[in-house]
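Input: structures, listed below.
Just so it is clear, none of the values below were taken in a lab; they were calculated from the coordinates. What you see is a predicted model, and the numbers here were worked out from it, not measured in a lab.
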Structure I
Amino acid sequence: MKELVEIIAKSLVDFPEEVVVTETENSKGILLELRVAQSDMGKVIGKQGRIAKAIRSVVKAAASKEEKKVTVDIVQ
């Protein structure tokens with residue numbers, strides 16, 4: 001899942017070298033934190049959060065095949 005989020009985010013931003021995805025596992029499932037350059041935040045979130053919602057939907061669909069619960073957070 002981590003690699004999937006990295007690939008999607010790197011294709012959206014101007015500074016792909018600053019994309020960092022950290023993965024932590026807890027009792028609720030897997031938490032993926034996506035960090036990008038400050039100037040790229042708008043590109044990852046999108047208008048009214050549509051791109052962020054799409055990223056979460058793709059990851060959720062991929063995780064459902066593995067029967068896991070994955071949450072994607074976009075942090076500054």
Structure II
Amino acid sequence: MAARVRRIERLAETQGGVVSRRQMYATGLSRGVLRARIRSRRWQRVGSQSVAVHTGPLPPMARHWAAVFEAGPRAHS
């Protein structure tokens with residue numbers, strides 16, 4: 001699990017600290033581990049599809065990435 005978490009955190013560095021649930025699950029992270037990290041306040045939910053891998057304030061870049069993930073893949077034309 002530690003390797004998956006590190007992979008997610010490295011990805012988050014390129015996305016303002018935010019990762020989509022889909023990206024997390026693609027690494028093999030389970031829903032249970034994700035819930036546990038949110039409950040233990042290591043990570044924070046940003047929306048229904050986005051998670052910040054920290055618990056601090058969201059910088060503008062993080063909010064932009066979260067907006068992309070929340071809009072979904074069919075949001076562009």
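Overview of results
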read-out	value
Identity of the structure behind -14500 (criterion: helix-only ellipticity at 222 nm (-39500 (n - 2.57) for each DSSP H run of 4 or more, over all residues; to 500), calculated), options I, II	II
semi-axes √(5λ) of the Cα gyration tensor in Å from the coordinates reads 21, 13, 11; which among I, II	I
